[in-house]
Structure 1
C-alpha cells in the first residue's frame with residue numbers, strides 16, 4: 001500500500017514582493033506558500049487567505065494582533081515578521097496565547113547605518129535648501145556665506161539608542177575626526193569607539209549631530225518634544241532612523257522653523273506614508289526620505305531568509321533564530 005502523502009505546512013506570506021530566495025527555501029523544506037497579491041497589502045485579502053495556515057510570514061507594518069491570529073485559526077504554529085522593529089505587534093496578545101513570534105533584528109544595522117551617515121551629511125550640508133535654490137533660480141555664486149553647514153569633523157555626535165545600529169554608525173564615523181561620541185540609553189554599552197554614556201539632558205545640550213536609533217516603546221514615545229528641542233544647540237542636526245513616534249512632529253517643525261536647531265534628516269515620520277502637503281515637506285532645512293533604511297537587495301534578502309528560518313525552526317520544535325521575546 002502506498003504511504004499517505006505528507007501534508008504540507010501552509011505559510012501565508014503577506015506581501016508579494018518578499019524576495020524569492022525566502023519563498024524557495026520554504027518550498028524546498030516542504031511548505032506551501034500562499035502569497036497575497038495586493039500592493040499595498042490588503043487586510044481583507046490577508047484575512048481571507050489566513051484560515052487554516054500553519055504560519056504567517058508578515059512583511060509589512062499593518063497591525064499584527066488578535067484579529068489576525070483569530071482569522072488564522074487554532075492550528076497556527078508560528079509567526080515571523082520581516083522587520084527589526086515590532087511596535088506594530090500586539091506583543092501582550094502573542095504572549096497571552098503563547099504564540100511563537102520571530103523578527104529580524106541585527107541584520108538591518110549595516111544598511112541603516114550607511115543611510116544614516118547619508119542623512120547626517122545631506123541635512124548637515126543643506127542639500128534640500130540647495131536643491132530649492134536651483135529649482136527657484138536663486139543660486140548666486142557670488143554669495144560667500146550661503147548655506148553654511150555642519151561638518152562631522154570636530155563635532156560631538158550623540159546617539160539616543162546605542163545598540164547594533166548606533167554602533168554600526170559609530171564604526172563608520174571612525175575616520176571622520178569627530179571630537180567625541182556620546183550616547184544615552186538605559187544602561188551602558190561596552191564599545192570600541194570611545195563612546196561615552198551621558199544623561200539625556202547632557203545628550204541634548206552637547207550634541208552637534210543627534211541621531212535617534214532606538215525602538216519605539218512606551219518609554220521613548222514622544223521623547224523629543226518641544227522642551228527637548230529647546231535644550232539642543234542651534235547648530236544641531238537632528239537625524240531620526242528609529243521610529244516617527246519617538247518625536248513630537250509638530251514640535252520638530254516648530255524647532256526647525258524657529259532656528260532652535262539647524263536641520264533635520266528623517267527616514268521615519270508620522271504618519272507613514274507622509275502626505276505630500278505635510279509641513280515637514282515645506283521646510284528647506286529638513287531632508288525627508290520614505291523609510292528606505294533596509295531597502296537594499298542584500299539586507300532585504302537576509303531579512304527574508306531569517307524570517308523564513310524563524311518559521312522553519314518553529315515547525316521543527318526548535319527555538320527561532322531571532323525570537324521577539
Structure 2
C-alpha cells in the first residue's frame with residue numbers, strides 16, 4: 001500500500017515546530033503517502049509476522065517561521081484511524097525513536113528485524129555502529145580522542161590537549177557534555193563526568209575552529225545531500241540550531257567517502273555527520289535530525305528529497 005509507518009516516541013512529546021521526524025511525515029504526506037505511526041510498545045509478532053497497532057494521522061498545515069522553527073497549530077495532527085496492520089504491507093518503515101539506545105530501543109530493533117519491509121535506518125545497522133564511536137575507525141579524520149573511565153588518564157589527556165570536550169558514550173541531545181580546561185577544576189569535573197570512574201566517556205580535543213561553526217553533513221546512502229552550519233550560543237559552548245547553508249569542501253567529501261562503505265553496508269540510509277574544522281566528531285544514525293530546522297530556516301527541501309529518494313528506491317508511486 002502507498003503508506004509509510006513511523007515507529008516513534010509518543011507524538012505528544014514531539015516538538016512539531018522543529019522535530020525531524022515530523023518533517024519527514026510532512027514531506028511524505030505532501031508527496032501523497034498515508035502516514036501511520038506507532039510506538040515501540042505497539043509492535044507485536046503474531047505467527048512469525050510483525051504487526052503494529054498503528055494510528056493513521058494527517059498533519060495540519062504548517063509554514064516556515066522567521067527562524068529554524070515551523071509555525072504549526074497547537075494540535076498539529078488529526079487521528080483518522082487505528083488498526084492492527086502487518087508491517088510488511090508498508091512501503092517503508094522509519095525507526096525514529098530518540099536515543100539513548102537503551103533496552104526499549106534495542107527491543108524495538110529486534111522486533112523490526114522481522115518487519116518484512118525496508119526499515120530506515122536498518123535495525124541491525126544501528127546495533128552494529130555506535131554513532132559516537134564510529135569516528136574512531138578513522139583516527140586521521142577526527143580530533144585527538146580518549147575513551148574510557150580513568151579519571152587519571154582523562155586528566156593527562158586534558159593536560160596534553162589544553163581543553164577538551166567530555167561527554168558520555170551513551171549520551172544524547174547535548175546532555176552531560178562538559179568543557180574541561182587544564183586547570184584546578186579539571187579533576188572535579190572529570191570525576192563528575194565519569195561518575196567516579198564508573199561511566200565511559202569520550203574526551204575530544206577542543207577545536208578552536210568551532211567558533212566558525214559546527215557543520216552538519218546530511219548523508220543519504222553515504223552521499224552528501226546538504227550541509228548546514230551551527231554555532232554555539234554566546235552563553236553556552238554547546239552547538240545551537242542551524243544558522244546558514246554550509247559549503248561542502250574537500251575535507252567534507254573525504255569524510256563522506258570514508259564513511260560511505262560502512263553506512264551502505266549496515267543500511268544506515270539517513271545519517272548526519274558532525275564536522276568541526278574538517279575533523280569528524282560523530283555520526284548520528286539512531287534518529288538523525290536537523291533537516292526540518294534547516295528547511296524552515298533556509299528554504300531547503302531536505303526532508304522531501306529524502307522521502308523521494310526512499311520511495312523511488314522502493315518503487316512507490318508519488
Structure 3
C-alpha cells in the first residue's frame with residue numbers, strides 16, 4: 001500500500017503540474033501574432049472593419065483566458081472616432097488583493113499604402129508584438145492566483161495621437177481599477193532583439209521612477225529591464241503610457257526596438273519575418289515568472305520630482 005500510495009501521489013503531482021503550468025509556447029505566440037498581422041487585417045487602421053476585427057479577436061482571446069469584463073458586459077470599451085464607434089479592449093484578472101498591475105499595448109496600425117506590390121503596413125513589431133505580450137501574460141496567469149489583480153488593455157488609435165488611451169483613462173466605469181492601479185507596463189515594439197541582447201528590454205522614462213530598479217530585484221532567469229538608450233527621442237511621451245502619466249499613475253513603455261537600426265518602423269517591411277519568436281516567448285514567460293514574485297508588500301514604485309505630468 002505504501003508504494004501504491006507514493007505512486008498515486010506522484011501521478012497526482014505530475015498531472016497537477018501539467019494542468020496548471022501556464023508557460024506560453026512559441027507556437028502559441030506565433031498564432032496570436034500571425035493572426036493580428038495577417039494581410040486580412042489590412043494594417044488594422046482605426047475606423048476600418050479590419051480594425052474592429054482585430055478588437056473582436058483580442059476580445060475572444062481575453063475570454064479564452066477567463067478574464068472578467070472591466071466594466072459593463074463586454075471586453076469592448078467604445079469611444080468616438082470621427083463620429084463613429086471605435087473600441088479599446090479591456091479585461092481583468094482578479095488576484096488576492098485589490099491592488100492592480102496593468103499591461104497594455106496598442107493594436108491599431110497605419111493601414112495600407114498606394115505602393116505597387118506589398119502595400120500593407122502589417123505592424124508586426126508596431127504593435128502586434130506588444131499585444132501578443134500582454135495576451136501571453138494573461139495566458140500565463142490563466143490558472144494562477146497572483147497577489148496583484150491584473151488589468152489587460154489593448155488600446156486603439158495610438159497611431160492617431162493616443163486616442164484610445166486618452167479616452168479610456170477618462171472612463172468613469174474604470175475608476176475603481178485606476179484608483180488601485182500601482183503601475184502600467186505598456187509594451188511597445190518588442191518583436192526584435194534589443195541592443196542589450198536577448199531576454200532584455202528597456203524602459204522609457206527610466207529617470208522618472210524606480211519601477212525598473214524594483215522590477216529587476218525580482219527578475220526571473222536573468223530577464224533585465226535596462227535604461228532607455230535613446231533619451232533624445234523622448235519615447236516616454238510618445239506612446240499610450242503618457243495618458244496615464246498625466247493622471248499621475250506610474251506608467252512606462254517597455255521596448256526592444258533598436259532605434260538606430262529600425263528600418264521597418266512605419267514601413268511595409270514590418271511583417272512577421274522580422275519577429276524573433278524565441279526571444280519574444282522567453283521575455284513573456286520570464287515576465288510572468290517575475291510577476292509571480294511581486295506583491296503590494298515588495299512592489300510599490302513611485303515617481304520622483306523629475307517627471308512632468310502635463
Looking at structures 1, 2, 3, which one was Cα Rg over 2.2 N^0.38 Å, for residues 202-281 alone calculated from, given that it came out as 1.00? 1
Kindly point out which one of 1, 2, 3 the value 2.7 was derived from, the read-out being distance in nm of label points 7 Å out along Cα→Cβ at positions 82 and 242. 1
Origin of the value 60, 44, 38, where Cα extents along the principal axes in Å was derived from one of 1, 2, 3: 2
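Read-outs: derived from the displayed coordinates by stated rules, not from any lab. Predicted model, so just to flag it, every value in this text is computed and none were measured. Cβ atoms are built from the backbone, for glycine too; each structure is taken alone.
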